[in-house]
1. Of the structures 1, 2, 3, report the one carrying the highest value of mean projected area of the Cα convex hull in nm².
2. Upon calculation of Cα Rg over 2.2 N^0.38 Å, for residues 129-360 alone from the atomic coordinates, which of the structures 1, 2, 3 produces 2.13?
3. Check the numbers for relative contact order in percent (Cα under 8 Å, 6 or more apart) across 1, 2, 3 and tell me which is largest.
4. I have 19.1 for mean count of other Cβ atoms within 10 Å over residues 41-48, calculated from one of the structures 1, 2, 3. Which structure is it?
5. For volume of the Cα convex hull per residue in Å³, for residues 65-168 alone, which of 1, 2, 3 scores largest?
6. Given -17500 as the derived value for helix-only ellipticity at 222 nm (-39500 (n - 2.57) for each DSSP H run of 4 or more, over all residues; to 500), which of the supplied structures 1, 2, 3 does it correspond to?
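What follows draws every value from the coordinates through simple rules; no lab data is involved. This is a predicted model, so every value here is computed, not measured. Cβ atoms are built from the backbone, for glycine too; each structure is taken alone.
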Structure 1
Amino acid sequence: MNPMPPNNVSSDVRMKGFASRKTVEEAIEWIDSQLPNFSNLPSEEVSLLESCGRILAADVVSSVNVPGFNRSMMDGFALRATETHGATPYNPLPFKISGGSFPGSPFSGTVFPGQAVCIMTGAPMPDGANAVLPVENTERQGDSLLAMGEVSAGKHVGAVGEDVQSGSTLLSARRTLRPQDIGVLSSIGCSQALVIRRPRVGILITGNELLPCGTAPRDYQITDANGPMLHSLVKRDGGQPVMPGLVPDDRESLLASMAAMSESADILLVSGGSSVGQDDHAPQLVATHGMLAIHGIAMRPSSPAGMGLFNNRLVFLLPGNPVSCLCAYDFFAGRAIRAFSGRNTEWPYRRVQAKLTRKLVSTVGRVDYARVKLIGNNAEPISISGASILTSTTSADGFVIIPSNSEGYAAETIIEVFLY
């Protein structure tokens with residue numbers, strides 16, 4: 001993480017409003033300047049059974065061949081390939097069956113001329129044999145075998161190291177481990193994987209009007225939506241969320257929670273108290289006790305978002321309105337969490353092209369985050385306002401970004417949609 005800049009932005013904008021706002025590009029540039037290199041990320045060993053979805057911290061080089069022996073790829077008979085030349089159903093060639101080779105239980109002898117060994121798929125090839133004649137091309141009578149087809153040398157035989165060669169780089173660092181990767185690692189004898197440690201992300205939710213998750217809203221209070229949403233987003237992006245509970249809207253309580261959380265967390269998220277209201281203490285606390293790099297961003301929603309350093313930890317100030325919180329997380333906090341977890345910093349959303357059914361209006365100098373519903377190949381705008389209406393994101397299939405140099409998009413414009 002780079003040293004903090006010498007000056008804080010003006011921190012106390014309560015009941016005054018923002019004199020100016022940073023651009024989205026400036027905010028992202030500042031975030032990127034604080035992110036660690038992949039090689040500096042802490043790693044840990046985890047059980048192979050728990051490693052799916054984790055990010056490899058280093059290349060995996062195999063110390064063994066897989067398979068470590070020549071093996072049959074078919075059920076049939078191991079024999080000398082040249083002795084089958086000319087064999088057809090009308091010209092069967094005779095062999096003597098001298099034994100059997102089974103998975104984990106090889107034939108201990110040698111296949112001599114005129115002999116064949118009954119062999120199962122995956123079983124070791126016996127000495128003296130160099131091909132497998134499939135069982136459907138044979139006819140057996142006791143210990144006698146009639147070959148009714150030809151095979152060439154090496155046919156239906158899996159060679160040593162055919163799957164994995166000793167000394168080869170099996171998987172590279174930065175790879176997200178998939179189920180098949182886990183199988184390959186197990187095949188070379190791994191019981192653990194060295195992966196990037198999940199960053200601990202402290203989630204502080206402020207608001208005297210909030211009730212804990214799972215509580216029915218009542219009177220003039222509402223149930224916390226941002227906490228569970230952020231918890232899920234952090235897990236999606238490879239972080240380990242830590243939520244100590246709701247924090248009251250007062251300076252002392254918020255400062256104490258931030259200080260305690262920063263002792264163990266790699267990144268702090270503070271939801272609520274980030275704007276210009278009388279009880280919005282988070283920006284001033286960060287400026288006073290750390291470094292407030294950015295507060296107020298030219299975007300809609302999420303304009304009251306901020307970011308900086310607290311106890312040398314990255315801290316993101318996310319608006320309390322749920323859609324603004326989601327938007328600010330995706331643009332800023334998620335980018336940092338993905339970097340700390342070893343992942344690609346870009347959005348983890350699939351993109352499609354669609355035609356707008358009606359125009360989307362924006363203002364030059366501001367980035368807009370517009371929710372849309374897909375109907376076939378068409379995109380129907382839902383809303384670009386209403387930052388407290390979280391259901392505008394659940395009824396949407398995705399969102400459209402209107403850049404700051406645009407006044408919007410006309411109807412029937414082909415636009416890029418990021419799918420939720």
Structure 2
Amino acid sequence: MNRVILMIMDSMGVGEEPDADKYGDLGANTLLHAAENTDGFKIPNLQKLGLGNIEGAAEGRFRLSEDELTGSFGRMREMSKGKDTITGHWEIAGIETMTPFKTYPDGFPKEFIEKFQQEIGIECIGNYPASGTEIIEVLGPEHEKTGKPIVYTSADSVFQIAANTAVIPLERLYDICRTARSLLVGDWACGRVIARPYIIENGKRTRTTDRRDYAVSPTAPTLLDKVSAAGQTVYAIGKISDIFNGQGVTESVHTTGNMDGVDKTIEAVREDFGGLIFTNLVDFDSLYGHRRNPSGYGHAIMDYDQRLPEIIDAMKEDDVLIITADHGNDPIHSGFDHTREYVPVMIFGKNIRNGVDVGTRKTFADCGQTIAEYLGVEKTQMGDSFLGKLTR
């Protein structure tokens with residue numbers, strides 16, 4: 001009974017892509033800059049899986065000899081236009097996004113905001129690009145006094161709604177987000193609506209882990225659809241179900257952070273079923289990349305590294321672990337947006353050869369196609385499998 005554990009280190013890029021200049025991302029290198037700015041940075045388990053042997057990864061600082069490797073490795077280039085969460089995950093699962101999701105660098109149109117306010121029965125404040133942690137400090141007092149939700153965007157195609165849960169209860173915030181999602185189509189198209197609840201704790205405004213993403217549905221069948229259509233399980237952990245709008249998912253669970261994501265992945269691995277366990281570890285991106293915190297990012301990588309033996313120990317005979325990312329988010333880059341980077345791919349399993357370099361893949365979709373072949377399901381619409389290079 002074959003199974004793949006696909007873990008996304010959300011935003012863990014390994015160096016600028018050839019077209020990075022078009023995105024303002026020359027010089028971006030998430031792994032390198034996190035490592036350089038973290039005292040005592042050590043990742044022995046990721047090294048064994050081949051992270052340091054990937055072309056261009058951290059300038060080769062973590063390279064091991066072939067006989068020290070327990071996994072195989074490579075890097076993948078994004079074929080789609082853009083550098084956002086949905087685009088990256090969808091491409092991994094077999095969809096190329098030809099037209100980037102619409103962004104709103106000047107805020108959302110007046111006509112939309114007026115319609116949205118009419119639908120939810122209250123005015124909004126904000127409606128401009130901002131860092132989520134900064135905008136709640138700037139507009140939090142007004143929101144808490146008036147009850148008006150804070151709305152904002154970023155360089156991504158997102159409409160984010162922040163609220164103090166003592167002012168707008170969580171379920172009401174989710175309802176407001178669902179209303180926005182229903183409106184953000186057609187001329188007002190938007191990739192994701194995101195609920196951003198926060199609390200005041202010890203006098204400080206702190207975002208909670210009750211974030212929810214409301215995405216558009218995939219434009220075509222994905223790897224998840226192929227696996228579930230074959231009668232196999234698609235177990236989505238973290239924000240995976242949100243990203244695919246539930247399409248192709250058979251079981252899902254939300255998480256409160258990276259370590260909870262690892263815990264829930266291990267729980268799923270210990271169960272008996274065939275198919276796909278698909279996990280997103282969001283803290284790399286949301287807590288450290290966007291907030292431009294390189295040391296925090298580096299420590300998060302080390303924390304994950306320390307948990308890898310637990311995941312591997314839980315794996316069954318025919319399980320394959322694949323670790324990759326969906327885009328970059330260099331924690332020392334200008335601004336607070338994602339960065340256009342290659343992503344790593346590391347592959348481990350008892351049936352997988354050690355030390356194989358699968359090279360630079362032309363698309364993230366090669367990962368999904370490899371998974372489809374291993375699980376014996378229908379091919380995805382794009383990508384070339386590299387399974388033949390890996391099997392013993």
Structure 3
Amino acid sequence: MTNETYIKTQFTDIKHQLSSYAISSFGKRRIADTQPHSKLSVVEKRLTETTEARQLLDSNLHVPFMGLQSIEHVTNQLEKGFVLTPQELMEYADFLRSLRLIRQFFEKNQSIAPLLNRYGQGLNDFHEIEEEIYQVIRNGRIIDDASRELRRARRDITETEDKIQDLLKKFIRQNKEKLQEAIITKRNDVFTVPIKSSYKKQVKGTIVELSSKGTTAYIEPSSVNRWNEQLVYHKMIEESEVYQILATLTGILSEALPAIHQNIEIIAEFDHIFARGKFSRELKGITPKLNDEGYIHLRAATHPLIEKAVPLDLTIGKTYRGLTITGPNAGEKTVVLKTVALMSLMTMIGLQIPAKEGTEIAIFDQLVVDIGDAQSIENALSTFSGHMQNISEILRVTRKKIV
């Protein structure tokens with residue numbers, strides 16, 4: 001089937017709406033790539049998936065998707081060899097945890113969704129990797145006890161900062177008249193005290209920064225210089241150890257990446273299926289009967305993109321294989337054609353359709369249309385000749401069971 005058919009029937013609009021129900025970019029791409037299928041067994045399976053998802057949703061049961069929105073970005077970072085940040089590692093741990101929870105969810109609800117439960121059995125358990133990450137990261141930060149070296153480095157940082165604070169407090173007590181304000185402040189990540197500019201040459205130390213008006217000099221007194229240098233050293237040790245821990249955790253994820261990719265594929269398909277379930281619920285759709293005999297029987301079918309659309313009853317494909325619709329302009333003849341086309345196309349991608357029970361849809365190898373103005377100034381085609389050219393092409397590609 002051609003993209004022109006999808007545009008003219010508004011099937012592209014249907015897929016766009018369907019995509020809005022997907023959570024992840026993976027799911028949205030699945031929807032974009034999905035084409036109407038002409039094999040009856042495939043369409044039946046798609047509709048079974050959608051029906052099961054709809055039944056779970058109607059029972060107020062929701063799949064515990066976690067970390068799905070950001071997982072593509074973080075996976076790309078992994079594939080490029082970047083070391084993940086604590087926040088990215090937590091997002092990945094949440095995602096891996098959700099795989100386990102999703103599998104448990106479908107096991108618990110297999111009586112409602114046996115087919116989806118079978119898919120869920122393909123999800124791996126990454127419990128050990130989850131625990132590795134959760135044990136060392138809290139509130140977006142590597143905890144002190146993540147390693148002995150990190151604990152020692154942070155203890156040294158705390159002790160050194162306390163020593164600097166004590167020395168600066170002593171300095172403040174001894175130099176009150178020279179201070180702009182009796183406070184300790186950080187400038188360029190260095191502990192300083194604010195000295196009046198008129199006294200800056202009388203204070204032994206390093207000027208770290210001057211205020212915008214030049215009235216205050218932020219000075220690192222010489223008494224704390226050695227301790228500030230020591231503080232920088234301890235922070236370098238801390239940063240190096242944090243990097244090593246993050247690199248180790250990232251490496252564990254990288255080793256598991258092939259298996260993770262397989263699980264992402266399953267989750268993307270679940271996202272796609274539940275997008276169909278959500279959209280079908282919004283449409284108040286039903287699962288139609290199917291056939292591959294070219295028989296269509298619509299009962300109160302409505303155009304899914306038109307509010308308060310007039311329900312359509314239509315039967316074609318058994319006693320007669322052609323139907324002529326006549327009427328005045330703006331008589332909704334085109335809406336009828338598009339409704340019939342959309343009922344078929346939506347069914348073939350696994351969507352439930354807005355119609356009444358008893359509706360039956362045929363699965364077609366091809367669906368071709370000639371809708372709208374077929375003029376072409378460039379090719380010197382009038383409206384009539386343009387339509388004739390389209391109909392000629394339709395007759396060329398049709399076979400016995402094509403309507």
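1. Greatest value across 1, 2, 3: structure 3.
2. Going label by label, the one that fits is 3.
3. Between 1, 2, 3, the highest calculated value is found for 2.
4. 2
5. Of structures 1, 2, 3, the maximum of volume of the Cα convex hull per residue in Å³, for residues 65-168 alone occurs in 2.
6. Computing helix-only ellipticity at 222 nm (-39500 (n - 2.57) for each DSSP H run of 4 or more, over all residues; to 500) on every structure in 1, 2, 3 gives -17500 only for 3.
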